[in-house]
Structure P
Amino acid sequence: MSANSSLAGRVVLVTGAGNGIGRAEAHAFHAEGATVVVTDIDQHAADVVVDELGDRSVAVQLDVADGDQWARVIDEVDEAHGPVRVLVNNAAIFTPAPILEGDVEAWRRVLDVNVVGTLHGIRSVIPGMRDAGGGSIVNTISTAGTRGLYGWSAYSTSKWGVRGLTRSAALELAAYGIRVNGVVPGIIKTPAMQSNGFPDALPEQAIPHAGAPEDVAAVAVFLASDAARNITGAEYFVDGGANAGVVPRNAPSSPL
């Protein structure tokens, strides 16, 4: 366990934790001494992560777009482990949807999971966090939510929505001692990114390669911890400098 002991003993719920960034976040919070609720729409994937973690972890199936499932999960966790003090809204679907060709129902599903699912999560944990004296919510955004993404309009739109929700929630929930922040990954080596053909080598990026899920997890842990007690409504980029701009092709090679 690291020197950051503020998360020890706290109940942390991570959505979409069966693989990729969510899995790395589950491992990172567990290493800090937290009790980790590993949720995923795929029960088997959640079970595998809990097998990796061992004690202080529980696997729960959850479709984040379903408000009734959220209510059930929070009630069960609260009864068995105590209130959720940290929520990591990581679950998302990454579906190509060109504006002219994309099916409207597919668009709605992306928005339901990525935006409404995040809203359901936030609303579900507020009572427990409020009664416990506060908490922390970390929403996974994306650099697709800071600019357009060709061919992925639904996903990009959804992540712009999560940005707005993060800032609005930070303002509304501050009175309850609840901080709300966003972590903004760029291209990360996850199964979803790799299966959709995103490259590992990124020569026009300041750090010219894709990041690792653990890079994002480390920032999520920081934002959830008491070390970030004066931070809310913020966005922390884990994108290798992609949002800063483009490195010219004739620039010196990065040693990173």
Structure Q
Amino acid sequence: MPSADIILSVEGLTREISKEGRLKAIVDRFTFEFRECKSYTVLGPSGAGKSSLLRLLNRLDEPSGGRVFYKGKDICELSPPTLRCRIGYLFQTPHLFNGTVRENIRFARAELSGEDTDRLAEQCRIKSELMDRDVTHLSVGEKQRVALARLMATDPDVALLDEPTSSLDPTNTKAVETLVKGLVQSCRLTVIMVTHDPNQALRVGGEALLMVDGRLVESGSAETIVTDPQTEEARRYKNREST
């Protein structure tokens, strides 16, 4: 029987694509257990399969093999809308709908009261004076926080964040990192975040997973993975990143 605090259990997850007439595994027999109310950063070189893994966890892509279980239930048994409310996804570039900040947050759950909408905005550090502003007039950092508030409107158990700060300046990057840590603590949320920056994994803390060529090669505390890796592949990755 799985431990009661395991929110996602991934078993032998594989995704193959056709490349130059041959099948290539971009996620290769990935197995891991993600626990409730924890933060995880997924590290690895470009092309390691980090974002591909994230997309498999709420069926934005379908696997070639393996299974994902949410609270012990195969995610294939859940309807896509139900699954994506429980396991939300934040894209690298914020995708907002036409309209105001308030309308974008309520798009995820139309029955949200004005009080709840304002609470979500405050939680995601969106200034009150922005709530009725058209989203086309927001900065990229503001848009990303609106996208995160919209995700949180569904009251998810898991948030999948695909390099959410890659297009942000250092100030907004720090704000999002602080926000992510706060959401894990205050909302009993499990966060799985892809990053290309080992230092970001250190700042966010929690656990880290290192992927190379689609495979999980090492996992443990972010500090250990980044500063004192235990496997040869992880040490090679550390040396490449430090040069």
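Read-outs: derived from the displayed coordinates by stated rules, not from any lab. Remember, it's a predicted structure, so these values are computed and weren't measured experimentally. Cβ atoms are built from the backbone, for glycine too; each structure is taken alone.
Work out which structure the value -10000 belongs to, where helix-only ellipticity at 222 nm (-39500 (n - 2.57) for each DSSP H run of 4 or more, over all residues; to 500) was derived from one of P, Q. For helix-only ellipticity at 222 nm (-39500 (n - 2.57) for each DSSP H run of 4 or more, over all residues; to 500), the value -10000 is produced by structure Q.
Work out the source of 58 here, i.e. which of P, Q gives that when percent of Cα pairs over 17 Å apart, for residues 138-233 alone is computed. Source structure: P.
When mean count of other Cβ atoms within 10 Å over residues 26-33 is computed across structures P, Q, the figure 23.4 traces back to P. Taking relative contact order in percent (Cα under 8 Å, 6 or more apart) from the coordinates of each of P, Q, which one would give 26? Considering all the candidates, the number was obtained from Q.
Taking FRET efficiency 1/(1 + (r/R0)^6) of positions 74 and 210 (r between Cβ atoms, R0 = 35 Å, to 0.05) as the criterion, the top-ranked structure out of P, Q is Q, with the highest value.
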